[in-house]
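Pasting the structures in now, so scroll down.
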Structure I
Amino acid sequence: MSKLWGGRFTKETNKLVEEYTASIQFDQKLAFEDIEGSLAHVQMLGECGILPAEDVKLIQTGLHKIADRIRSGEVQFSIENEDIHMNIEKMLIDEIGPAGGKLHTGRSRNDQVATDMHLYVRKKTKDMIANITGVQESLIHQAKANMETYMPGYTHLQRAQPILFAHHLLAYFWMLERDKERFSDSLKRTDWLPLGAGALAGTTFPINRERTCELLGFGKIYPNSLDAVSDRDFVLEFLADASILMAHISRLSEEMVLWSSQEFQFIELDDSFCTGSSIMPQKKNPDVPELLRGKTGRVFGHLIGLLTVIKGLPLAYNKDMQEDKEGIFDTVETLEGALQLLAPMIQTMKVKKENMFKTVSNDYSNATDIADYLVRKGLPFRDAHAVIGQIVLYGIQHRKYLLDLSMEEYHRFSPLFDKDIYKVLEPKQVVEARNSAGGTGHEQVALQLEMAEAVLKKMHA
């Protein structure tokens, strides 16, 4: 089969080369972006008088027909035509005749593929923001339901201080809000249009790049044609943002795996998000959060992979840049699936409030409050810290928690203790006392919830 670019060649492409270099197996995902860019390009060519109006109309009609056929699943893409651009152009020529060959006037596959990628990344960035919002809504739902649920806060995976479960969940809300802000900010760089840059140096035709920019809804055109066809920063930025988002998803997934274990028993995941064992009938495995945690590596890998591709490329376009696509397609698919699963999984999980409260009632996580108590009585904090260390050691040795110690036992360590220490050490009071801005006290968590809801309301406005 003769190539659309084959005029200079005296031999057919080696079959292995054809198969190895073709990208149609994966870049067919860009079919509608490619047609969208072509429709804007041909309209501009007509408005500039570069193509006659009848050819423009014929090409536009042909492109719409091809889009309909792709949408209905009728189209079979061909490896012989290498990529999505050549496949669509060949279909167009077959559909409308020689006029289809005029579509490529004033452009190259180099600026064409860059445009397709900008269109794709722009769309998927907006989709990602919407999917993140769905998870945030589920977090808010559970936070509202758990304003009276007390749990241990951890450092080093050791019980540290009691907190509200709502407070813990809202920590992830704000992580995800930063992820949304990163994606939103990246749209500024994605919103540059490369079309019209040609292969690398522009074109001799009197095109109007600003008009194409307007037709495709971009904010600006690339001011440098070399940069336009060789820039993949916007893809790297998407992958970097996706990697940070996936790290946050992985952290939450790890906690859900821990919390749903027999050792913790803080939550129970809905049956619809778990699987069983082929040999152990009692098992209920948290496969979904485990897979979300596990798929983080592939997203990180796609970022490192593209950084490695880009790092040694001279200007302008090189075939290496074809490697930008599979990684971002897989990242989008991985993240969309993760976010769409995570939202209902959070929404439907059962929180075991009694088990959580039991843990903060049977540990030494209220020890810091004794130190604060003694500081308020006039003892320097470092001296108070030493006193509390001795009391905790005594409690461990005598198998008693801090609320179990008698006043006589407290007086062994300091005469400053009074009966009000027992009120101070109650888990609910320990939480309530932390009313500093951003703290876990009820008043502060209620303010957080208001802020979180306001953030989402502003987005929907």
Structure II
Amino acid sequence: METLKNTKSKIASANKDILAFINAFVDGQSFVETDAFVCSQTDTAEAIGEGVVSGFASVNDVGVCLFAVNSKVMKGAIGELNAKKIVRAINNAVRMDKPLIAVWDTAGARFAEGIGALEGYGSILRAYTVAYGEVPVISVIKGNNLGLSSYVAGISDFVIAYSDGVIASASPLVLAAKNGADVKTVGSAKQAAQNGIVTGIVKTDKDLRAELVKILSVFDGAVKSGDDANRVCKGLKAGVSANDVIKEVFDKNSFFAVRADFAPVAVTGFASLGDIPVGVVATDVKQNDGRLTADACVKISEFLNICENAECPVVFLTDCVGTEQARDDATLIREMSNLVYQVNTIDVDMFSVVFGKAIGGAYTALVAPCEYKIAWENAEVGALESEAAARLLYADEIKSAKDKDKAAQKLASSYGGENNAALVVAQSGYFDNVIEPNLTRSYLIAALLAHVE
């Protein structure tokens, strides 16, 4: 019979690297391990600690529950017993109402266990589903996340991957062979970020901690930017990009993007505004001709879900001419419908700034549902862009003109001034205010303070 000293020594040796990794992103001396002695035996190997380290800790003084799969033990394979250990860590997060940090590095299932391994996966995904929406769920792809555990990406608020991480539903070798793809790219962090599966990529443990601190500050509400709430924006005018608006309007250096590499016509992320955490959804007319794609709708919908989980107000910055006329129209219809549903059912305060154009579905989905709506004085809002409307309404007049383009532009200017100008739209009660661009920050902070308890 083994002594306590020998057992602890074996566990410490097996978990040395994964414990060093955990201690690199949690606060010093804050990690308290749970279920340390859980262990099973197979015909070929001993699963010391069940290949999972779990416990409690703090990150920047925010309490968290966590587990980390240890790839040094049976390649991090998932079985019935270590699934129970993972589930207990997830349940602890829900019971204690603390964020969950889940670190994955696994080559897949313990196939020797057969149905027991599948039951284990089922229990993990079930626990994830219960936790999602109840507490912040942050999944970290440290190395590989292969097999059924890859599906946790869809039930996580954030998925952070190391740059050399891999996330795939099967072996990349198998997937590459079936699809004729380069095995080096299949499931790579870069590819997963471009497909919207991964919300952010890090290179070092220091980067991971910095990312976790930013994320947890959103849910914890602990933001101190030091920026002047009465600061007037500088350089904002017609034609600026969404990123220019974000940089000037929100507290300095507070914005961090979520899914930056996916569907770039939509910019999503978190920032602070007068030291209040807010979600940011911006559309940029300089990308994809300013039209929402199906992927952009998915990106915004999933981000809004995170905002609702965080009970975080949302600021929409709109410069968009509607939806993409895509070959796969059915997909666009489905995802736009999902976006409309999400925007109209989300239980957080929403604020809208039209800083360019809000045409057609862009207005309906991103502006109309908001409690507080403002527009820049040069903004254009309508069912159609001014020129498109003029060419439709005055087709005969344009056709008979000597210089058709000049006639169309003149008629478009006249139509826009009478119908689509922000001041005209505001007179019908569709905007709370029409403002000078450099006052955007002041108006948003005032409205946010009035709405947020």
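Just so it is clear, none of the values below were taken in a lab; they were calculated from the coordinates. All values reported here derive from a predicted model rather than from experimental measurement. Cβ atoms are built from the backbone, for glycine too; each structure is taken alone.
Observations
- Here semi-axes √(5λ) of the Cα gyration tensor in Å was derived from just one of the structures I, II, and that gives 62, 23, 19; the source is I.
- When Cα extents along the principal axes in Å, for residues 242-313 alone is computed across structures I, II, the figure 55, 25, 19 traces back to I.
- Label whose coordinates, when Cα extents along the principal axes in Å, for residues 290-353 alone is calculated, return 59, 15, 14 (choices I, II): I
- When mean count of other Cβ atoms within 10 Å over residues 66-73 is calculated for each of structures I, II, structure II gives the greatest result.
- Which of I, II yields 16 [relative contact order in percent (Cα under 8 Å, 6 or more apart), calculated]: I
- Once distance in nm of label points 7 Å out along Cα→Cβ at positions 122 and 442 is evaluated on every structure in I, II, the highest one turns out to be II.
- Value -12000, calculated as helix-only ellipticity at 222 nm (-39500 (n - 2.57) for each DSSP H run of 4 or more, over all residues; to 500), assigned to which of I, II: II
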